[in-house]
Structure 1
Amino acid sequence: MRFVFPAVVALSIMVLFVPMPPGPAHLPDKLVHIITFAGLAGNGVLAQFRRDWLVGALLAYAVGSEILQGLLPIQRHADWRDAVADTVGIVIGLVAGHLTNKALTRVLPA
């Protein structure tokens, strides 16, 4: 599953750093952050990255992406609440990844 993780990271970069088109968003911003980071964390668990490394890297990415959104000229702004939503997504993804691994172990024994 490690081959999927870089694609999820690339998708998250697009979601977080591509300038927002004018007009209303299709999904609420915080929900997008939760889904994005849940996907990253869940795929990281399925890729069997060390949990401490994964959590630390994703938390740094959450905070760093907000700082960059505030500094780069991409019509985005930094919002600490986005980092909180990212953290919620990380927790959801970790749990979902763990439960998925557990289910796959039962269905596909080693």
Structure 2
Amino acid sequence: MSETWPYYVIGIVGLTATVFATRSSFFMLPAKYSLPPWLESLMRFAPACALVAVIAPGILVPGGHVDVGWGNHQLLAAVASAGVFLRWRNMLATITVGLLVFTALRLWA
């Protein structure tokens, strides 16, 4: 076994404690404590922000460096998908167009 295993254990235990504390803090607080209304309204946007944080690096940094040019097939497919979604609000059409544009660009460009 390598000499780095304690670091992995510490990392896993630390991340587990952090996730548990942040996710359960809302349930463990007494009912007399509540979030201010402005913070509750901001919390509505947390899932969308998390999704963007996961997807954006894959789209904007496909080869390990920032690429916003015409050669970035992921970015062009994402723009096409966003256009379809804004026009028709259809998730299946959005996914289909994104996959078709990305595949076409990857094969023929």
Structure 3
Amino acid sequence: MKTIQAVLGLIALVGIVSALVRYRAHRLSARAFWLWAGFWVAAGVLVFAPDLTTLLAHKLSVGRGADLTLYVGLLVGFYVIFRLYQRIENLERQITLLVREIALRKPRE
């Protein structure tokens, strides 16, 4: 085992444990827990079996496993940014409605 595999494997383990702790503290839904647990397990598997990315890359007509990992990472990153943007827009809309309602209720002094 290479040092980088040990470090990344430990990070994946910490990720799984962190998701479990947050789930048990009711700060993470069951759906989100399984999503994060699946992500960290997949990351751990790929750390210790990096040839799987190359095998999958060849099946998808991508040159190298590292390229496939980069492409998937970029897609996931853009999706996360899109979802966060949507969430921020929704929060801004809710805050605007709340402030408007409070302003209309409060008499002027």
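Assorted remarks:
- Structure with the greatest value (metric volume of the Cα convex hull per residue in Å³, set 1, 2, 3): 2
- Test item: mean count of other Cβ atoms within 10 Å over residues 39-46 calculated as 9.9, pick one of 1, 2, 3: 2
A short reminder: the numbers here are calculations on the coordinates, not readings from a lab. Every value quoted in this text rests on a predicted model; they were computed, and no experiment measured them. Cβ atoms are built from the backbone, for glycine too; each structure is taken alone.
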